[in-house]
Structure P
Amino acid sequence: MTVEKHVELAELLGMGVVESRASSYVNFPRTHPLHAGFEPQEFLQEADVILLLGVIAPWHPASKKLNPRTKVAVLSDNPLRSDLPYWGYPVNQILTGEIESSMRHLLECLSKRVATANSHAAERAETWRGRYEKRKAAWKDEAVTRAQQKPIDTRWVTYELAQVIPPDALVVEETITHRLSIHRYLDMLKPGSFFAGCIGGLGTGTGTALGVKAAFPKRPVLCLIGDGAFNYDPGLAALGVCQEHQLPIMIVLYNNYGYHSQKSGVPRFFPDGFAVKNQDFIGISINPSPDYATVARAFDGYGEKVEEPGEVRAALQRGLKAIAGGQMALIDIRLAKAAETNERPDRAN
């Protein structure tokens with residue numbers, strides 16, 4: 001219901017809605033032309049009004065400069081995040097209240113004002129639509145131009161997954177460095193069909209996926225997880241639960257042979273340091289990589305290792321077929337090694 005009110009408010013005012021990279025849920029339909037992507041910083045200078053709706057950290061850092069004329073309002077039952085040691089976002093208007101009921105009252109008030117005022121909502125909405133279409137075309141191009149790239153690129157994996165994912169699928173994500181591409185390409189996911197842990201330690205992805213499967217036994221459940229996160233998770237125990245309790249989830253392993261999220265900050269903050277100069281990033285490698293597909297087969301599951309970009313879609317389809325037949329599946333997709341790239345990843349945290 002909150003998402004529906006969110007859509008109604010956006011359409012009433014013709015305003016764009018931006019999610020952050022760290023979004024744990026589908027907060028707004030990502031196929032809606034008023035969806036403005038996952039980079040709030042892009043709009044900080046142009047926005048005249050920003051409404052922070054139940055957010056934890058809308059952009060980073062909090063000190064990012066705003067347009068001096070921009071007014072910021074926050075609506076939440078805990079608007080200034082008293083649970084955090086420091087928040088630090090500039091706010092002009094504090095609206096304290098439970099979000100769903102507050103949105104209902106806000107809409108009632110605004111509907112009366114917009115009906116009697118000179119509204120440019122339609123014009124603004126058309127501008128947002130143009131930006132939306134341009135952004136989506138650029139994202140698609142980023143993926144399809146990597147259809148033959150080897151090692152396989154994250155964007156190609158997720159783009160191919162988007163072509164085959166069942167419409168009733170539930171997705172649990174614990175990838176960290178690949179989360180932005182998952183947000184971008186799995187835009188068909190509806191509210192209540194996506195779950196992610198964005199703050200804190202790793203190790204919850206497979207357990208969360210099993211909990212979702214237990215709650216929705218008739219729906220396909222996919223766990224999208226990095227190999228680093230998978231090694232934090234109780235992997236063998238999770239596979240054992242799949243086998244013992246007949247909970248056939250599909251694990252898609254984004255395997256970059258290590259902990260890219262741990263490495264990625266070093267070149268940015270210490271570009272002239274020892275690690276960058278010697279290309280020696282201690283503690284981030286999982287190389288050689290285990291044959292995770294074999295481990296899945298040890299628990300009567302379907303396992304497959306994918307190293308060719310042209311095989312991604314077919315492998316995902318075979319995994320989906322396996323879980324539809326009651327068999328757990330693990331698709332281990334080999335990406336560029338974390339230790340061999342200095343490019344900034346799609347970080348969510």
Structure Q
Amino acid sequence: MRSRFVILIVLMLSLLFLASCKKKEVKAPAEKAVNVRVQAAEKKSLRPFLETTGTLNPYHEVIVSAEVDGILKDIKVDEGSAVSKGTLLAVIDDIDYDLEAKKADAALKQAEANLANTKLEYQRKDALFKEQLVTQQQFDDVSTRLSLAAAEVERAKASLSLVKQKLLKTAIYSPLAGVVKEKKVERGNYVKNGTPLFAIIQTNPIKLNFSVTEKDTGKLKAGQEVFFTVDAFPQREFKGKVSIIYPSLEEKTRTLMVEAQGSNPSGILKPGLFAHVTLYTGSERGIVLVPITALLYEGDKIRVFVAEGDRAKERIVKIGQQYKIQSTAVSPQPVVKEYIEIIEGVKEGELVVTVGQQNLFEGAKVNVAR
């Protein structure tokens with residue numbers, strides 16, 4: 001019995017020894033590398049800028065109205081018609097005004113004839129008065145009639161001038177060079193003094209109205225160059241200059257309205273177009289750039305990972321402006337990539353992870369894809 005107990009103990013010790021040997025033979029699993037792509041942080045000389053949006057508006061817009069009453073006898077233009085300053089737009093029937101002009105001209109001639117007769121009579125009475133052959137009352141009467149005749153001539157001249165002005169205003173001309181935006185009447189309509197007839201806009205130069213945020217107002221100045229694009233011509237960049245900086249901010253939006261003027265000789269820029277606006281606010285300076293896809297956001301922190309050898313290192317970064325840079329690689333279509341300015345956290349030449357960084361942590365092993 002005792003010998004059996006000893007044999008059992010020996011067997012148990014043997015099993016424990018074998019089990020411990022097997023445990024020692026188990027190896028730790030190999031560390032897995034995360035596949036990533038990297039791009040070196042670049043330093044480029046670029047100008048600081050601000051971006052906003054705006055709307056194109058006509059340089060001038062006027063409403064041409066009738067200045068006399070009458071029936072529209074003819075209309076010479078339509079919507080979209082290009083006009084020069086002085087172009088005939090419409091004609092109001094002038095028969096009545098022509099007759100009034102002839103009547104006023106006849107009245108003037110009659111008044112002038114009466115004045116001439118009164119002058120002769122005055123000269124005779126003046127000579128007789130000096131010889132004391134007529135009384136003071138007779139001389140005063142002819143003097144008064146001479147003054148009245150002269151006044152009547154002036155009144156007749158003014159009346160004729162007024163009628164002629166009305167006659168001239170039956171022909172309606174464009175006050176500026178531009179394009180007919182709207183025709184508000186048709187031939188045969190009866191119009192009165194003040195009736196709107198046409199809306200005419202001047203589009204060269206063209207106005208660009210946009211707003212900037214409160215923090216950017218100190219970066220503006222009159223005469224500053226403005227660059228803008230419109231969706232109708234996405235591959236073209238247009239240029240203008242700041243002409244008006246409004247004196248106060250909009251209280252609700254805390255933004256400041258700005259107006260710029262740009263050349264538009266061909267008329268391809270149409271009022272109402274939406275514009276993407278860029279204003280450069282300083283001279284070129286060297287800045288460190290990384291692809292915007294490298295950024296990781298975590299609350300108020302912005303992180304990137306850089307590859308150092310086969311390990312990932314986490315960096316907390318401070319960013320600046322965003323830039324769009326066209327790729328220098330040869331391709332049928334130009335490729336524009338977005339980069340972000342790194343103010344702190346990454347140095348020029350460091351390899352920033354641009355793909356796969358979501359799977360990384362400090363000190364993780366990385367396999368850089370070629």
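In this comparison of P, Q, the computed figure 18 for relative contact order in percent (Cα under 8 Å, 6 or more apart) is attributed to P. Source structure of the calculated read-out (helix-only ellipticity at 222 nm (-39500 (n - 2.57) for each DSSP H run of 4 or more, over all residues; to 500), -11500) within P, Q: P. Here percent of Cα pairs over 26 Å apart was derived from just one of the structures P, Q, and that gives 54; the source is P. For the structures shown (P, Q), mean projected area of the Cα convex hull in nm², for residues 40-127 alone is largest in Q.
Coordinate-derived values only; no laboratory data. Keep in mind that this is a model prediction, so the values were computed, not measured.
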